[in-house]
Structure 1
Amino acid sequence: MAEYDAMIAAVDKAGIVCQIELEMHYNPVVHRLKKLIAEGAVGKIVSVQATNITLSPVWAFPWQGVPEASYGRRVPLKAGDARCRGGALCDHPHIFDLIRHLTGADFDFVYSSVAPNLRPELQVEDMLLVNGKLKDGTAFLFDPSWSRMEERLKVPGPGWEVFPKRMEVNVTVVGEKGTLVCDCFGPNVYHNGAPSDRYTVQYTYFDEWVGMIDEFAGCIREGKEPLINLRWHRPTIAAMNACYDSVASGGPCTVK
């Protein structure tokens, strides 16, 4: 967190526009979800369950499997575990940030547990679950895992994906009056069965990137600060660090 504060100070001193790449804020499904919640469609939110699951990016971006590069330094997950911080949890801040965006509340405490890796050769974690509560009492359960196996090709192209789908962000919001279930990416999948159980996918979520870049360009032109800035994102990073502390301690951790 001291490194994060140093980034904030550096951006302020330089006077530059800094936007965090959390494109889910601009996702049309999330826009509709937030609107329905604001209109009282489910009443007071009781709990949120969300997945942010993908294949492992390490085969294409090796630095994400190097603790010093992905987490910033080599910190063991817990006593007696050869793995270090810096894997799937570092790669998947989106649902942690999204629950703050939907509820307007920050994290109170978290409890996190890691599973044995699907990929034993990795130095970092690839499978974990997180639960806890926000300060407004909302309970949550998150799966930010690399639970989709990849086929490592030199040049990815159409039809290279291995079933099941490589990337999903699914959100279930339970309120006192009802429930909303959302598939935020909703890709169209064409399963051809062979070779290697491959399929072809056409993603439909790229409009959110347009919204994010439009805002960024507008902030540069008008000298404004993006909505998803370093100060906004800091509590999300604090929660994710608390997840690592929970893994190390074996118990729940308060988010400071």
Structure 2
Amino acid sequence: MKQYRAYLFDLYGTLVDIHTDEGRPKLWKDAAAYYTAHGAAYDAQELRSAYLRLCGAETAALQALHPGALVEIELLRVFRALYTEKGLRPAETLLADTAWYFRRASTTHLRAYAGAGALLEALRAPGRRVILLSNAQSCFTRPELALLGLTKYFDRVYLSSEEGFRKPDPRFFRVPLEELGLPPEDCLMIGNDPGCDVGGAAAAGMDAVYIRSGLSPREAAAPAGAILSLDRMDLRALGRRLL
């Protein structure tokens, strides 16, 4: 296979297996207790309603700035607003702790797929970059990368919540291209979503590899636009094909 100057990876469903459930009543009960313990009194239903309302307002405001774009809000702003609506001005450390508490309370499973670190390490070489390009919340994902020991493998990390756009919007793909001075034909996107990863990469002028995982859209067929498709999660096999 052609060698590329940059290998861009999706995270969840491509390198990391995760299951979260924000619909569990216990999550909102625990999160309300956490906020209340830090001076912002909520019950579970009030907190959930306020959270959803604030998420909607943040999304609408960002969408108004970028009509037609696929936007991504920063949830840390929502976690802050939940405090400020109760008259508090939370410190940045409390906001980070609150976000992490919420994420851990909503997560039932988190692990790196077998061979993830080895694949990323093998792709790193002089003249090549390994980049993370993920639809993800910075306040959740950066701690999870550290927890899983994956941070060290990436030359750059680009997260949708930090850039304001999400895949498959070409604007998100163009951020690393422009920042690193990379032509799209020298980049390969690897991901588990036919639309977000393969379709988005194609719209940005990049080649793409598709790997089906348990987090891939169930109804999705292998995308015709991928230069390589694997029908099951096997990062060791992917590494052999890429190298």
Inset, instruction - Using the calculated result 25 for relative contact order in percent (Cα under 8 Å, 6 or more apart), pick out the matching structure from 1, 2. - result: 2
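Can you say which of 1, 2 returns -13000 when helix-only ellipticity at 222 nm (-39500 (n - 2.57) for each DSSP H run of 4 or more, over all residues; to 500) is computed?
2
Read-outs throughout are calculated quantities, based only on the coordinates presented, and are distinct from any laboratory measurement. Since the structure is predicted, the reported quantities are computational estimates derived from the model, not experimental observations.
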